[in-house]
Structure I
Amino acid sequence: MREISPAVGVSVEEYLKLVPEIRPIITEIRRQKEVGERLRPSTSLIDRSQMLTNESRGKLLDKIAALVDENYAGRSEMCQQFAELLHRALTYLKFPSRAVVGTAIYFDHQGNETFRWQHAWVRVGEEAIDGNVDCLSENPLVSKQVGASPYWGPIAAMPSDRRLRENHGAGLPGDVDVDGIWWPELTAWIDETLLR
């Protein structure tokens, strides 16, 4: 099982010695990875898109999730990497996509705000893809009241449990793992699985 460290030149074990309080979370994530119990976006996806096929959308989201889940703490803090990989994949598949950053605001069933933070997602025309939210409960910074499912579809039909406000002109920072590890693997997977 490949595990990506949060710091260049430092192993995950060396990093955990610096922040031992997160070891229980990392131990549970490792256990889930070993037994194949990690969350997959396709299992709770709210899918209202006409792009690709239902099956292809689910497979693509799950593959990207599996890649960024190699982060030592899972993918709950990996929305930028997830969005960048999805944007690259859709561009590779000839869809005019763009990864965006902004503020995500989450609401409960009564419409009360429960949490907000900086987030990344993908836009393709009038559609939005908010694919990395099913795992937010693993992030200790996120309110436990947030229970959003991944969404792929028209902005006008976005679920009422969230509002995504784009910071126009803001871009994603570069990422060495996206560039050097995950994008080459995702490209090969697309060629082998989606374009075959």
Structure II
Amino acid sequence: MIKTNKFERAIQLFDAANEGDPNKESFNGIIYPKELLYAQRMTNKLNSFEPDAEEALQLAVRCQHIQRWVIPREDYEMNRTGYLAWRNQLKKFHAERAAKILESVGYDQDVIDKVKFLLLKKKLKRDEMTQTLEDVVCLVFLEFYFEGFSEKYSEDKLIDILRKTWAKMSEKGRNAALDLKLGDRSSELVSKALA
């Protein structure tokens, strides 16, 4: 992992922003601000999945959900159209918030533009770094969030979500997903989705 003063300061500021999350999550007996824990999980997953990732990708992974709670899902219609509008607004918000922090610590415009490009998920399936970011997002979702998520939806809906998740991943990402240690129910749903 890259360790420059600029990089470390950016990570500190991303984490400080996410420490303000009013939503909490318990993990291994410790209560975390939800998006701070998510950001740490993203970095850890990138480090194991793509240990030689470029600096812009490392930065984008850490701030992918920066201050996500500021734009609540409930502010949009509770349907597919509302969901997509919410996601698009979040991507723009994360990109702008990250850009301000990166500028404040002295990153040049090329790095800032690349981080924004990644956070906006541009050229998915065509840009290697965007695809790696998406793979890491999917792996973190499957490993840490799918089990709880699965309690809210029908099996048919979950299988559909898993198939869509699988379609977004690269072959390398799919292979990594098959190596995840999932709960029994999650493993069964993945098997059904891939059948």
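If mean count of other Cβ atoms within 10 Å over residues 109-116 is calculated from each of I, II, which structure is the one that comes out at 17.5? Computing mean count of other Cβ atoms within 10 Å over residues 109-116 on every structure in I, II gives 17.5 only for II.
Match the computed value 0.15 of FRET efficiency 1/(1 + (r/R0)^6) of positions 5 and 29 (r between Cβ atoms, R0 = 25 Å, to 0.05) to one of the structures I, II, and report its label. Numbers along the way, then the final one.
Details: I: 0.95; II: 0.15.
The structure behind it is II.
Cα extents along the principal axes in Å, for residues 77-164 alone computed as 39, 27, 17: which structure among I, II? Please list the in-between numbers first.
On the way: I: 39, 27, 17; II: 48, 29, 23.
The read-out was computed on structure I.
Given that helix-only ellipticity at 222 nm (-39500 (n - 2.57) for each DSSP H run of 4 or more, over all residues; to 500), derived from a single structure, equals -8500, which label among I, II identifies that structure? Considering all the candidates, the number was obtained from I.
Given that Cα extents along the principal axes in Å, derived from a single structure, equals 49, 37, 36, which label among I, II identifies that structure? That value comes from structure II.
Check the numbers for relative contact order in percent (Cα under 8 Å, 6 or more apart) across I, II and tell me which is largest. List each step's numbers first, then the result.
Values: I: 22; II: 18.
That would be structure I.
Taking 0.70 as the value of FRET efficiency 1/(1 + (r/R0)^6) of positions 85 and 173 (r between Cβ atoms, R0 = 30 Å, to 0.05) derived from one of the structures shown (I, II), identify that structure.
On the way: I: 1.00; II: 0.70.
Working through the options, I get structure II.
A short reminder: the numbers here are calculations on the coordinates, not readings from a lab. The model shown is predicted, which means the values in this text are computed figures rather than measured ones. Cβ atoms are built from the backbone, for glycine too; each structure is taken alone.
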